[in-house]
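These are the structures in question, set out in turn.
Computed from the coordinates by the stated procedures, all read-outs in this text should not be read as laboratory data. Just so it is clear, the model here is predicted, and its values are computed rather than measured. Cβ atoms are built from the backbone, for glycine too; each structure is taken alone.
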Structure P
Amino acid sequence: MTDLSARTISDFGDQWLAYQDNEGYYASAALLEDISGPLLASQDLTGCKVADIGSGTGRIVDMLLACDVQHVVALEPSQAFEVLKTNTREQSNHITYLNTTGNNLPSYGDIDYVFSIGVLHHVPDPQPTVRAAYSALRPGGRFLVWLYGKEGNELYLLFTGLARLFTTRLPDPWLKRFVRFIDIPLVLYIHLCQRLALPLHRYMRNHMSKLTPSVRRLTIFDQLNPAYAKYYSYQECRILLEEGGFTDIHLYHRHGYSWTAIGTKRY
């Protein structure tokens, strides 16, 4: 593991120790449907065996269990592993917990779906994780990823690129104060986007406006905290899955700012 990977995992571990709650829409099956878009329906998951790479505090695990999956293999490499177990303990009989990175997902060969939501764009070398997902799936199984997108984020990337030059170096207490400062104009911007077609208005209307204040601030913190973050173009996203061996690849430009992609393991 590279130093950059280790720092990013540590950053997220600290983040999930500080932000442990999974509230409302933020951990709902409705949000999973929004992320999946037209690529996957929640009813397709009923009775399935699935894996979740980078489970954090367990919110994706909760979403999947709300969709009546049979079993979840939950992978979390950071010090927040115990938070994951605590938050999901009521359904632990449906969960296998693995305190490891995605590239160490066992080659089960019988997983119906592997999910990586908001994770691979924080992995400097994601291809070993993509290949591990391929090996874990049954023939015909599918891999769904959600990634930060380049397209539609040009002005946002200009701002965050400059901000991250110092926010990635700030101690967490100071970053939290900075986030609260940014949150004030963000609330105003969300209200303006309800009426005007401003940059990122679809994201603000359809996602950010549905979050509680604490989760909204977590979302800002999440963008500015980790040591490594990559924004993927459409082509980069396709290549990521193609190089992992996946076929029948489909992409969805979620709210015009991010990419959800799904690929299938060959029979």
Structure Q
Amino acid sequence: MNCLTFIPVGGLGNRMRAIASAVTLAQATRSELRIVWFRDWAMQAPFQALFQPLSQASVELREATRADHLMLDRPRPKNLFLPRLYQKCRFRASLYERSITPLCKEGFDFAAWVKQHERVYLASYTHFQNYAHTEIARLFVPQVELLRQIDERSASFATTRTIGVHIRRTDNVLATAQSPLELFYPKLDAEINAGGRTLFYLATDSEEVKQALKQRYGAERLMTSAHQADRTSLAGVQEGLVELYTLARTQKIFGSYGSSFSEIAAQVGQVPLEVVKW
């Protein structure tokens, strides 16, 4: 049987869509899939602190060990590219995250690549194999306590029309440039003017954005997290997951350009996504 060792890279949304791609690729090639979850600056939480175990045949997901950092981490300056030595010996072929998007644009056949080389290494922060969006909700089930928080936060959505709003800022330059705050206002105003009782659930990594929307729409119409956005701690990443799954329970999402968070929230909830951009 072919064997695919996969390293998901990036933040929460990036990793979720990359893993869904890897699972789909493994199914298409009848391969064993071994996923190694590394913690780094973009992901400060172990998988088991966020999700229940993956229930997928021939798929193993484990936290990275010290040995994995020496052998299975992506080769880069911080590790002096040492893992590449092991990977050249262990795997028949390897593809790293920077090459994935160019290969996708070229129409690269990842399934044929796996079948040809049998034992391969792949790292990615984006999707590279088309997957059914229903796979996202099936694969990723939040931990019980996080589910309780999601249920509590979205309790009013069943009886009130609630529109999701995701405004990405901080280190996402594309989202900041292409989806400025002033473009969201006409969208939200139009939803209000359409009539009926409309509420907004705002997910954002910017406290300034929270304050701006609170001032414009008021606490009676705008719901948002009481916690300050923080991607540098376990609690912050867990809060981000709660935000994503709460967004997924709204009736529609206005999202930010270039943000996997917006995309994955819409896929989890199977709800319409409108990317607000110039």
Structure R
Amino acid sequence: MGASLAAALRAVDFASHIVGIDENPESLALAVERGWLDRGAAELGPDAADIVVLATPVGAMPDLLACLQPLISARAVITDMGSVKGPVAQAAAELSLPRFVPGHPIAGAERSGPSAASAALFVKRVVVLTPREGCDPEAVAVVRAMWEAVGAYVLITDAGVHDRMVAYTSHLPHILAFACADFLAEEAEDHDLYPFVGAGLRDFLRIAGSDPVMWRDVCQANAVLLAPALVAYGERLAAYGRALVAGDFASLQARFAKARDFRETLIRETDRGEH
């Protein structure tokens, strides 16, 4: 998503100079070639950056913040794009970074890297900011302005509230998709499943194409909240299984109808573009 943000900021002329940091020179070269970056570098160095955006797996962010602290101006605003906010905010607090504003764009796709970037990725999408107590209000205003400039809606809430909500709405669905693909991979060793795969399964497994390293870090960072969500979901699946064994198809139909109604409400509310 870092490349998408660079592309979006360039498209609206938000920044006069955009620098990208990445260990992959090919990624940097592509971003520079497409005009999203003015230049790229392989590692952090002293820089007069006004805004620093961390677009890495959440597990890498505490160390990155520690590296950034002596390299940037005390007036620089730092934010991130990780989907778990509590541990990152805690790391920033321990490093005394009052101008760090934790952020999470509710956007993205299963593909990663500059080749998958889109300048329109954040248009009409929610970006959650979770500034901790003592965070510089000016820094929050700068990060809000950045996201609004690329067409996003900004929601400010507590890091704990954010992490609990995304455990259910984002992290749980990804784990379910990974688990289903993992299960089917074993079945495919003994049976030729592929002729029987339709659009439904492909749609369901789309997010299982996401970066395994990123999702390992997400699970580690939000394990305390994600684990109970998985247990609760397992209990719901067990209830479906008991209904099947008992031949209670009326209760299954009722559950399906409730699920369909919720899906329709979910689609309608999230498509309204009013947050």
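Values computed for the structure shown
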quantity	calculated
Among P, Q, R, which structure scores highest (criterion: FRET efficiency 1/(1 + (r/R0)^6) of positions 190 and 246 (r between Cβ atoms, R0 = 30 Å, to 0.05))	Q
Which entry (P, Q, R) yields the derived value 19.8, 64 for Rg and Dmax of the Cα atoms in Å	Q
